[in-house]
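S.K.: Each in structure tokens, the structures are laid out below.
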Structure 1
């Protein structure tokens, strides 16, 4: 990552501004913020936001939705007729807020589960709304500097690309057909195995002669699409982490533990009796959390020069701004921002709202920290996004900085222990959403600046996107969690430690009874996790296994946040395993690799990282075949097709998960969902052959390769 260029000289800035002309001049006022644009943008934002929730929980990655939404907006509005470039821009502006909020929500809020708190719709919705609105408000006073005066220095890659696509749509031709085709193929390839059982949705095999080792692959179109978008190099590093965990670390644990007769904490049975999945769940997962945390901290250190330059340059510029005394001058349409009085009053209202609403449980210090950190890192996020783009912006690193700063302030005033972990996470999650949305807002305002949009209209559209997406993002995450959560009866109930009972919260179990949810860590013979406690006897009778944090919805980024908060405030973790993971991350840095990507691959099951690697391999072959620069961010054909695969696969994946809420959905004989059980019973020969699933995934890879070819009939 390059560092910020700092504040440009006045002559350079003036020269850049003098030669800049928006696509649509300020003297013209075509249709812009129409009702249909707001509705269509909200719908597309909800769709891509929900897909991002699913993707972020599965592999800890999301992809920018601005370009796909812009392309789809052009196609849909053209069929409705009378559309304009500025109206198309409003659609992508509203829609992009959904993906932005979804990414930040799944990176932080599920940490509540790992910290031992119930995941509730009320707090999820409030954090998403306040963080999203704060991000927009913080960017309004920065627009003139970051977007206008820094026009020649901050290129905002995705924002510039969106503007070019919308301009191309005006003169005819888009690549929307590739997105819709990708959605159809992604939905088909996801639905046939997961809903109808035509082939195995996951192939996995323990290596018999190599105890503890296993290989596997999810036949998941959304993961192949992610691999193509992030490129060959990144996907290779990620699968390298998975291969180390599955083929090196797991066999070492199995070899050393084969003669063990006692359980080694945090395991609850001897290693000799564990499956490869148990080894991952009890040991490798904690190593992965340590590696991810270390990789995130190293990424923050690497980004610090850019962060510092961004803060210094922005403060210098803002300090030099002088309000004009000429109140009679007419402000051009392309320079009309939301009044600064509204920004100020809105910020004060947010502080009071966060402080007074009981669900937040935030005192006045916490509310102030949210706004201070929110503004500080919104500047950083917007500026870094202008240099490297939204997809490469170090959101995790900035959130780590916020959490560490918050926890250190807490420790300085004597706030430590489990009771303060909730407060620290609320602050970190709200700021994370704010800085994520600030970066997206900056990208959108750059697109509008190039097209000649009205800033005030875009800022209002972003707020609409925040409001419409926040609820759906929260509901989607909660439903995905509940669809795969389990409550397992304990053969031997036990009394949790006093400190666990003191901060336990009421929660309704799946049986309809009210329990106390208690987090138990560090008790020999007791698996670390969340337990449901009988309020009368004070004994844990059920182990609560949430869907988030399991094999299918691993949520590595949220686990990272929980490890940091718990490590600083609770100091009750299996530190030996955490430090092994941290050492692996440091080793990867020493040999020249970015450890966070490797660490995420190490944390995730190999079945999740291998299809990402296949997508990256398809990208490498396509780049060579079509004579493109390897892993170039300018590539659009395969990226649009992959965006469709991600949306189609993720939406069908969510549908499959939500079907678990239907009574008697699971077949008693096979233990499979009803649709999959039908396929299993009548197409048993396809299930018995793993090669069938591999062959279908190979065909999907070929379709992606063909979809990456240049579209000779249209220009985008």
Structure 2
């Protein structure tokens, strides 16, 4: 191919630019400047580089393209339109409809369109992950690259490795590069030598407030070289051959991820707003758009114009090339299936999101004991059992594996010399861990990540996006309360349960004993429409006699009657370790002839999903005296306790002391529960 940009290539690039300007102007909101600057990079990647078939947009062997600077969404929408990417239905079936039609572009940022302000994973086929909060897409890209390497190592055999190994490209901005999650993710990627990962950094030196020099003066290239990345420079974002050459160097690099520093002009072509913050987050205005179109050699009065030659160029570019790549992959996979039928079946099962048949057949049953294991310990045993039957369950911890009990026994570590390992060491990078989990889940692995509950705050944006994208990430949060003890208030979570429960579509599960933990995994693992958080104790808790009390399988309903009395005068409701306090209070009150009911409530979300008839059976409206017990703030408990209820928990930060003393200090005790019941009886 000629090193010069042809007239047709320039026409295609300018089509992306003008569609972006027109859409933002019509919506009267959006970000036109970055699409205008990065249109050449998008053109080269999509029309010449990506292993991608627009007619089979969910093909698992495809390369992944992530627009981490999601505010530049029109760059992606315009490109998806030109490429003719087909929309898939809710079951993943390809339809005959284009994902982004010209009408969708005209309805940019409008209610019900597939062109929302920032790219949304479930709305628009061709959007590989939800981006917008800067840096998140970069963290996702690391998880995707890890998933690619793991699948190739696990499923790929001999010459078939390339069937499962794909490249991941992410376009990012100055803002992405500034975000802490991006630096965490880059550090992890460099350590793992993910040579299938390429970030293209739009170094336009402009953010919303103005020049990046206001707050950003570091040497980005030096930083990334220090993180173990290969770095390439492109001085002019309009130089298509330089872009091709840099990507060729990425393909040739075998021992590091690649950062391509692409120097661009935000709002390229705008006569007055190029290289200014005014081109970043607002419509350019009609006069400025006219001037830009004139600079492109475009009809200044033409709106939403797509030349037929441009569509033909994309159809014979990514369209024809992608179809050939997909057909070759299909042929290769057919040969793979004939030679490795069991692996092929396992891989196909993984792609559906389903679990292998009988995956839960060997879940452990724990013996009754007054001093049972901490729920973090029983979780580790259950996790290991599940890992035996779900080979694509993969995960680890943010440097706390021994405390979180997240290592899979007998499995190796996933590292630069062994991508087959299932034990991930994320380092002390909670936010990158959460973002990488999202990337792995989007590639059909079942990722889990562990840390102390108090540090869930460090990864909250990634948890929120997993919930938004309906990805089945699992969070193993241990050391869940003041039961942590001597480490004190900096490490004792107080408000975190309420904060996590506030995230829509996140299932927060706090089991009371070892058998509740096993039942929780049985409920969590089949879930495919969102993430789950296991909230686990550091301290030992009793394992209840299930021949005497209700079966642990009732955990699946979110709340259930664990122990009861005829005509109970009050209901004691607890979660996790505080259920033990409720049970002790139950026994004490029973001995005094005061009958109460104990409800174990491990998951509010599961309980809310049950029919009203069941909820009223567990919490009869006629029993208005209710005592909620949880070593956390009481925000949200009012929905279960009502106006006549009592909450026993935390209203301040914790204290450094042995956990028994901490509970006594804050009045979370059997004696206080008993007293609360007697006050009303």
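Just so you know, all these numbers are worked out from the coordinates, no wet-lab data involved. Since this is a predicted model, take the numbers as computed values, not measurements. Cβ atoms are built from the backbone, for glycine too; each structure is taken alone.
S.K.: Looking at volume of the Cα convex hull per residue in Å³, for residues 461-516 alone, point out which structure of 1, 2 has the largest value.
M.R.: Going through 1, 2 one by one, volume of the Cα convex hull per residue in Å³, for residues 461-516 alone is largest in 1.
S.K.: Ranked on distance in nm of label points 7 Å out along Cα→Cβ at positions 53 and 525, which label among 1, 2 comes first with the largest value?
M.R.: Once distance in nm of label points 7 Å out along Cα→Cβ at positions 53 and 525 is worked out for each structure, 1 has the highest.
S.K.: Can you say which of 1, 2 returns -20000 when helix-only ellipticity at 222 nm (-39500 (n - 2.57) for each DSSP H run of 4 or more, over all residues; to 500) is computed?
M.R.: The structure behind it is 1.
S.K.: Work out the source of 1.06 here, i.e. which of 1, 2 gives that when Cα Rg over 2.2 N^0.38 Å is computed.
M.R.: The structure behind it is 2.
S.K.: Can I ask one more? So relative contact order in percent (Cα under 8 Å, 6 or more apart), computed for just one structure, reads 12; which one of 1, 2 is that?
M.R.: Going label by label, the one that fits is 2.
S.K.: A further question follows. Of structures 1, 2, which gives 21.4 when mean count of other Cβ atoms within 10 Å over residues 181-188 is computed from the coordinates?
M.R.: Going label by label, the one that fits is 1.
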